[in-house]
Structure I
Amino acid sequence: MTIHETLIEGRKLLEAPSSSSCIDTPALDAALLLSDILRRNCLSSGSREELITLGNEYLSDQNREDFFRLVSRRLNGECAAYILGKKEFRGLTFLVTPAVLVPRPDTETLVEAALEHIDLMVQQGVKNPSLLDLCTGSGALAISLKNERPFLSITASDISREALKIAVLNATLLLQNRHPGNGTISFIESSLFDKIPRQFDIIVSNPPYVPSDEINCLAPEVRREPRLALDGGNDGLDLIRKIISQSPDHLVPGGVLLLEAAPDQMPAIRSLMEAQQFGSINVHRDLAGMDRVILAFKR
């Protein structure tokens, strides 16, 4: 069986209806899984594009067996990122395990909104803005920001020790070679602000914001991700309320708070921010045109 034929068979298997998985991108997933098999066996660089040029090459029985074993895991509800142990985000390859939430395109909106404000601060004369990333998980947000704006002074925190281990490893792998001497991030194990003593120019967070009773309605793959990173309480706003109420003590005057949340939560979050005397509140939309990030300034 050739690589091309194997991909077609894998895609067809992933396209079949299944109660244990919800696969929106069967062709992409099949290509990712087969690319990983070929990379592991030094048969290619692991590029999906390379599968096209290698399409007429024959696979060994062992490689086919390994590939369909991964396809079976995908059909059983394990997401491709956990199977591969990695996920692309902002041009970087992050290590991921079931201890962390898988980085998603929606969070790029938070990165873009933060970068826009950081650049404005620099234009206004702030040389090395300080930034706190709450609920950092895999570190995707903090590391992406540090990679794209190396001059930032970044602290990242999470309540999960296992998540922080992944974040520290990602920072080591992704920043040290790119920004030698200027690629460090301070990581702190903390329940929100409990162990955060200082103030920052910027606070960003992609906190848990899924209402508790909606978690069982999520796709099977998402339900395998850490509940700690998903569950936002009865209305999804438990952590967000705490962040909004406590962040004024950890922002410098004129500092900014940026939060990712669900579009239908934005009006309630705006009200919470107004009650804490935040001003200049505005919302950024994601690629689908949905309200995804809300930003507010400490007065």
Structure II
Amino acid sequence: MNARFYQLDVFADRPFEGNQLAVFENGDDVPEAMMPVLAREMNFPESVFLLSDMRPGSDARARIFTPEQELPMAGHPTVGTTFLLAALERIKAPSPLLILDLKIGPTFVDLVWNENGTLHFAWMNQRAPEFGNPLRDDLRAGLASALSLDPSSLLPLPLQTVSSGVPFLFVPVVSEAAVDSAAVDRKALNAVLEEAGEDAPRPVFVFAMSPRPNITFYSRMFAPEFGIPEDPATGGASGPLGCYAFRHGLVDRAQAGDMVSLQGAKMKRPSRIAVSLLTREDGEVLTVRVGGQAIIVGAGEMFCPD
């Protein structure tokens, strides 16, 4: 049994930027026990297996694995898989929508096509955000230390978990330089989260408001418990990022409709992740969309034992 895969760079419009992704097109031929093995072998932040046994009404089914575990949803695998399905002509212009069957359930992806019929942009629709309780004030210094930050570099805003399917702990800081200086002490971080009463370790998303033209946030994401020391682009966190920023006044309603997170620059894998919220005047978030582009940069086979 050979497992055929495509390699893509996601949330980028040129090769060798963005976040790397492997998509195994013949997932039906891959034994379930081999999926996490292949994901560890690829050692990308995520790998996707395309399957045919989808829920009724779906266009394709995908399972997503990090090197350590399966995820219910993730942004860059959704966007990358969408671009691959378009390249394989499993979806075609002018279809406005892809329904991707993920572990979390049917996920809607809005499609924007070029005049020549190639896919230009994909918008993943995410669930409404769920906000956790802010970290206690007496734990702020400990969290800062676990991230190699001075407590004074934290903005005076809640350190809070937000989830649209996967929970992330958001840590707003004062500058891009502070974002770049962050480094995770895994043991210390887990101790702080345990003291906070979290039932499991959390990926941590550190960000600052950016002074760069056409960039809203400058960000980094650490998920050592997922086997991802640092992620160049985290679509699953970017919708919650926009929701956090809107709730806590970092962006207004107009700005919330058109945001961009620059992630991965410190890793020399710059990724530009579009985030768009539709909100009401009372502050309720009606829709959360995360979008971007992707490029196929390679293809191959993994030789698997019988």
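Every read-out reported here was derived from the displayed coordinates using simple, explicitly stated rules and does not represent laboratory data. Being a predicted model, the structure only gives us computed values, none of them experimental. Cβ atoms are built from the backbone, for glycine too; each structure is taken alone.
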From the coordinates of one of I, II, helix-only ellipticity at 222 nm (-39500 (n - 2.57) for each DSSP H run of 4 or more, over all residues; to 500) came out at -5500; that one is structure II
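Given that P(r) over Cα pairs in 5 Å bins from 0, in percent, for residues 102-205 alone, derived from a single structure, equals 2, 11, 19, 18, 14, 10, 10, 8, 5, 3, 1, 0, which label among I, II identifies that structure?
Label of the originating structure: II.
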Calculated from one of I, II, relative contact order in percent (Cα under 8 Å, 6 or more apart) reads 15, and the structure in question is I
Highest-scoring structure on FRET efficiency 1/(1 + (r/R0)^6) of positions 30 and 198 (r between Cβ atoms, R0 = 35 Å, to 0.05) (candidates I, II) is II
For FRET efficiency 1/(1 + (r/R0)^6) of positions 86 and 158 (r between Cβ atoms, R0 = 25 Å, to 0.05), structure among I, II ranking highest is I
With mean count of other Cβ atoms within 10 Å over residues 70-77 computed for every candidate in I, II, 17.6 is reproduced by structure I
Value 20.9, 65, calculated as Rg and Dmax of the Cα atoms in Å from one of I, II, is from structure I
Highest-scoring structure on mean projected area of the Cα convex hull in nm², for residues 150-261 alone (candidates I, II) is I
